[in-house]
Structure I
Amino acid sequence: MADQDLVRDIGQVGSAHRPLVGGKGASLGELRGAGLPVPAGFVVTAQVFRRALHAADPAGEFGHEIGRLSGSDSDAIARVTAEIRARILAAPVPDDVRRAVTSCYRGLAGADADGQGPPVAVRSSGTSEDCATASFAGLQDTYLWVRGAEAVLDHVRRCWASLYNAEAVSYRLRQGIAERGQAMGVVIQLMVDPRSAGVMFTCSPTSGDRSVVAIEGSWGLGSVLVSGEVTPDSFVVSKVTGEIVRRTVSRKLRLHRPDPVGSGTAAAEVPEQLRDRPCLDDDQIRALARIAQQVERHYGTPQDIEWAVTGPAGSADVVLLQSRPETVWARRVAGPVAVPRPRAVDHVFEQLSRVVHVPKPER
């Protein structure tokens, strides 16, 4: 098997490569190809996963075992999926895959002073995830601040196994998604050490209003939001005027940061002086909103975007960590964004009135 069938640089893939690199890998490659700020990395292809799956399940029993399960039988799902994951984790990584992954990893940034290699995120990228009808967000594994080639290979295998997390299998059963054809790419990206991180939506997640960008964030790594350990700050920005029309600053007591004694991440207390301060200043909020609109224009549909802001206080260095189609409001029948008005300015008042009450001028 050629190296390009084993690994692909993120810059060499895009939306058309979803069957090869999975939803996350395809999206990140698409964003990078569009000139948006995405950390460097590569993807271990779904072809490699299929080889690993065949080694663990040469008779093709996994799909049949899952097909006999009921989506409501959580005990049986947990039992069957635990056995499947154990078999995948026990399968050795083929030598050619080991060489290709190790070479790409070392090429990301070279070995650093202590010789461990650069810290990376190792992220699951299922071939069925992040589509317009099913996101799988949070159902398969992501590992942060992984260092060393052997650790990367180990976490690649863990990502393969996470296709069979109980939550992911239960979701597929409930959605009627067939097991046949399921596969997993794995994204390996240089880590960023953000000052703040979070998510943003190019329509309101509560109302579906497409005239705003809604931003949520907290201090440190975005995993603190995923874990539910903090209530994030939230900001709403009008696409029409660029104004920040709503802001809510929460008391933030916890953050996630690189583990100071090795690989992985650790929870820590937010410094007292930052707990009640917004995690983003106005320039950063507006920079995020502008990038969110670039992403939405590129895809032509509302997006759910993971972001991080790096650099010292006051800098607006934004990186994108993922973008997927917004699925909640996409499932609903949406009315027109705008309807004809007698005067062009009335469109502005129509859009603004969806965010804040703005009295229309007398005719």
Structure II
Amino acid sequence: MALPQTILIRVTGQDRPGITTELLTLLSSLDAELQDIEQVVVRRQLTLGLAVSVPTGKDLAKEVLLFGWERDLDIDFEVIDSTPTQHVKRHVVTALASELSPSSLARTSGAITSSGANIDRIHRLSRFPVWSYEFLVEGADPEQLRASLMDVAAQEGIDIAVQPHGLSRRSSRLVVLDVDSTLIRNEVIDLLADEAGHGEEISRLTEQAMRGEIDYSEALKQRVQLLAGAGVEIINRSKSRMVLTAGARTFIRTLKRLGYRVAIISGGFTHFTDELAKELGIDHSYANKLEVVDGVLTGRIEGDIIDPEAKATLLESIALNEGISLEQTVAIGDGANDLPMLQKAGLGIAFNAKPVLAGAADTSLNVPYLDAILFLLGVSREEVEAADASDLEAQRRIA
């Protein structure tokens, strides 16, 4: 007795509603067994692939070709191996840049291939504020894949991230951000220093600490001591000069819509982070507390300093209290003091970071838009804009 053949049916042509439903209904009437299906629409052009098992004696090809002719679709067939596809470890490669040329994408796909991987799917995530594409690849050695792509990123001047493909990526539920030069464009201690008249000296210490050249806690103590005697009004003047990083509101708003918990852990000061947390609806906020007596800064910090190890410990504590595994956490920072926190998280992202951090993080992002991180999480720009439009419509109805 002849065994059923397994046939790959490829359908291409102008997309319209109902094609997939009608074809599946036809296949059902022919007693074909569906083994796999994948559909992509690019600029209203349909590409539909179906792997089906065809019972002996059924003239499936004739019926499907007639189906295509009636709908002005191109259809071809290929007999394929009936052995089910074996599970292969997959990775997601995300390429981002202000412009992504065909040459850059060609070199990206070439690096994927040369590392021994196969590209299953390519999907555009955004055209604004940056271009980004997501490649779903399988069969690669992760280290070889990452090394090949990092070479391309450096040569092309683009950002490329490599992540395991799986449930943990799609279900990350805690995002922890550094504040200075990450959530905001400023370094708060430098704002305070400028208001207190010690800008140049404190700025130099800040830069050395962020590059990991001097001990973070000692550098912070030295900088805060230089503020001693300044009136508390310098805090309010510094607050007025804080500038959110481009895309910060969109980033936080979208994370909250997706059900993420969001935290900020800063080596800065509570006078600033508490206000940011309230303004943006952030769930957890930790920072150092400047000591103020009779309206004057004493030049000391109250309690323990939030140093690099404390940042990592706080991330772990927040995740535990929220019932979220570390694998489902994302940490974002820019300086050497963020390294332990990024290493503790399931995904550590160096955002416009100093070299010491960029070289050690899971992935590095060098575009100036915080909401571009959404694309690393698999969220498309169209999804963000659709959610914003839906919220605006709901607000109009309420009004």
Structure III
Amino acid sequence: MKLITDAAELAELCTRLKSEPYITIDTEFLRDKTYWPQLCLVQVAGANEAVAIDPLVGMDLAPLAALLADPDVVKVFHAARQDVEIFYQLTGTIPHPLFDTQVAAMVCGFGDSVGYETLAGKLAGAKIDKSLRFTDWSNRPLSDKQLHYAISDVTHLRIVYEKLSARLAKSGRSSWLEEEMAILTDPNTYRLSPDEAWQRLKPRSNSPKFLNVLRELASWRESEAQRRNVPRNRILRDEALLEVAALLPQSIADLARSRSVGKSMAEGSLGAVMIEVVARGLARSASDAPILAERLEVPQGRGPLIELLKVLLKLKSESNDVAQKLIANVADLEAIACSDQADVPALKGWRLEVFGDDALALKQGRLALTVANDAIRIIRL
């Protein structure tokens, strides 16, 4: 149970690991009280060693960043998105090449978003003790039990990776995983632009005034949360942003009428700032307003077709041994029911071959579903 707290030791470790074909990585972090995740521990394993790295001692993590960017070493994570976001924020680069065992497991038929505990049990025969899952990883010193728990995640991950890689190679599905990894290695996946923060709120009104003000309010809150490094809702809750954008207050008295803001907040320092932000939004022209994505209106009578597509999706998922969630979601099915040219992942790449072609054939009357021997069967017409 090695804990690295020295920069020279870290550099030596990363030099050794550069000769490995792959390394397994996990992190422990806190985010409940901050905007940016607080990295508390990094666990790394090669073929013959597994260690934990303590980033809280303030040592230079440049050797680790260089290892994560090395194109000759595959970086293996489970449910990589949050870990990758942390490294992207710290170093400005994304670990690559990347292998996410959760996504690979979905490609290999282990179900939707399979957990590490389940996967390690099935593939590595490991029993994971999750009693320390919610421990405060920022407290020092770390106990032997904590280190054992943390490092075990990357040791079992080696076996999980090797077995999933073998399955992918045998099934010829490695290219399927590569499509999914392209999303995880795209910097746009992790960029948090304040100007785009309004989209998280999923507004329903398409009023230009409302949208202009909401964008300004959301951008202000995002910038303030980033500057102060606190969760967004510590500044102002989502429902308050939406309510203020709908009310369009132009004075403290107007703002105080908001149930989500209230008199005390309106008359405090934030109240004056919000009035200024609302004024900026109101000063924008209607042509500057954000454009909401069109909501798909499913025509009356398409409900039964969507249900048939759901049955087909389940059938194709089971017959191809791949998770339903990875092939298509309900929104995809609704879009396909409405248009043969729907711009959805289910009608592109490997998903088109596995499901999309047959979904269109079912819709167009070239394919039917029947029951034989208590199982759904496909009939080509």
Distance in nm of label points 7 Å out along Cα→Cβ at positions 62 and 182: greatest across I, II, III for structure II
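Figure out for me which of the structures I, II, III the number 6.7 belongs to, where distance in nm of label points 7 Å out along Cα→Cβ at positions 6 and 222 was derived from the coordinates. Mind dumping the intermediate values first?
Working: I: 3.0; II: 6.7; III: 4.4.
Derived from the structure labelled II.
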Taking Rg/Rh (Cα atoms, Kirkwood Rh) for each of I, II, III, the highest value is that of structure II
Mean count of other Cβ atoms within 10 Å over residues 22-29, calculated, reads 14.4; among I, II, III the input was structure II
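Where a number appears in this text, it was derived from the coordinates with a stated rule and is not lab data. These numbers were taken from a predicted model, which means no experiment stands behind them. Cβ atoms are built from the backbone, for glycine too; each structure is taken alone.
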